[in-house]
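The numbers here are math on the coordinates, done by the rules we state, and not lab data. All figures in this text were calculated on a predicted structure; none of them were measured in a lab. Cβ atoms are built from the backbone, for glycine too; each structure is taken alone.
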Structure 1
Amino acid sequence: LGSDVASIAAEKAGIIKPGIPVVVGPLEPAALRVVRSIAAERDAPLVASPTDFRVDDQRGQGVCYRGPGRDLDGLELRLRGGHQAWNAGVAVALVEYLPAHLRPDDAACRSGLATVAHAGRIERLTDDVWLDCAHNPVGADQLAVFLRELPDDVRPRTLLLGMSASKDARGVARALAPLVDRVFTTHCSHPRAMSAGELATHLVDLSCPVLPAGPIEDAFPMVRQLDGAVLVAGSVFLVGAVRDLLDA
């Protein structure tokens, strides 16, 4: 999508339609400037946090939302990770701008946030397998925050990492390696996938051992034989391949 925050924001802001409200959560200043500029060019009202709506994650007591059309306290979120509080806030703010006959009431908002599922996003697929599609350092940082809060007997001890050739593999690994005992590299059959061997060469000097484990069809069964849970991360394609293996 681009080589820096501003260029990525410009690509993503391409979805902005003339005259249609745009709802955004917390953005880096460079990204917000781009989105604000494109929204203004297209006469699209910008609804941004924390100016137009606010979210407060009250750990253990749910999430509080304050917006122009409703206030909600004690929202329960099924999706894991602290960043999901702001994602929930964006979703609730968005529905406030729907036509009245399509706008969910408070009960529907609560039910949706408490039951929604997102495959491959901090997903505990089995007792010993965690999946996350984090494929850039920002996503890996959010995943790391969540992992640090897990009890020791639940936290994954092995990272099975596979990434596309264009991604910042070292940035992702640096965020996650301190939280596991070992890293194995792998690859799926997607043409953009970096080979397990090449990926391992990018991960020297990490805080734990790194070993190439070959294609995912071989690597995944192997790492499940080790002690502790396994975290599979680094690529949407890789996570999809693991789900296929478990469904086979």
Structure 2
Amino acid sequence: MEKYKLKIGICDDNSYVCSEIEKSVLQYAGEKGHSIEVDIMQSGAELCELLDHTANAPQLLFLDIELGDTTGIEVGNRIRKQMRNHMMQIVYISYRRDYAEKLFKIRPFDFLVKPVSKDAVYEVLDTYLEIFPLEKVYFSYMVDRYISYMACDEIVYFECHAKKIYMVTMSRTICFYGKMKEVLDQLDPANFWQVHYSYIINRHYVREFRRNEFEMENGAVIGVSKKYKQEILQKLLEIKGQ
């Protein structure tokens, strides 16, 4: 089964702490054969800016409690309460151990005491990947500044009208603002095909292909535009030959 990239964020106002955790994460990725992308932020403001302006937020966040411009607790409350992001797993890091009561409502994934050892980082990553295996990948999107996630294997297709994206599953349709290129950047091109300027389909939900259109499992009929037809025919031939 194909593995997908895990996005990890590290936020600490001490650049040495950030680099040491990053080094442990990348060493873990190399040893285990995982694809991991790391973003480093050295202030709460920098982290909040990342979360405010992109739906491509980290799935696992190492977050210092004693940040210079704010606290990790305030940032955690913002992630959980204001952004309503309950999927991101937060690992707090601190020199102090007496934060348990304040952290309870944020539901952290773990708590590490500085200096953070390589073994501690490895243990966090082992536990995370046991609970959230990389074979399961999620599409992240933003509605009213709140980040949400949808398992990619539940998405039938995306449809674009003006600046609105409609994400269609077998049970519901979710609307959010965005661009088709931004959607494509998150998707596995082996499974999600752009067949028209306004449509991206999940090939696993195709019921039938008829000349210039796909019939999807939910009954939707989606046309293939001339621009994408040759590429789609090639993909179909490759699948048939497998």
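Here are the numbers for the structure shown:
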read-out: Structure from which 19.9, 57 was derived, Rg and Dmax of the Cα atoms in Å, options 1, 2; value: 1
read-out: Identity of the structure behind 0.98 (criterion: Rg/Rh (Cα atoms, Kirkwood Rh), for residues 15-118 alone, calculated), options 1, 2; value: 1
read-out: Which of 1, 2 leads on FRET efficiency 1/(1 + (r/R0)^6) of positions 31 and 167 (r between Cβ atoms, R0 = 35 Å, to 0.05), largest value; value: 1
read-out: Origin of the derived value 4.7 (distance in nm of label points 7 Å out along Cα→Cβ at positions 63 and 223; candidates 1, 2); value: 2
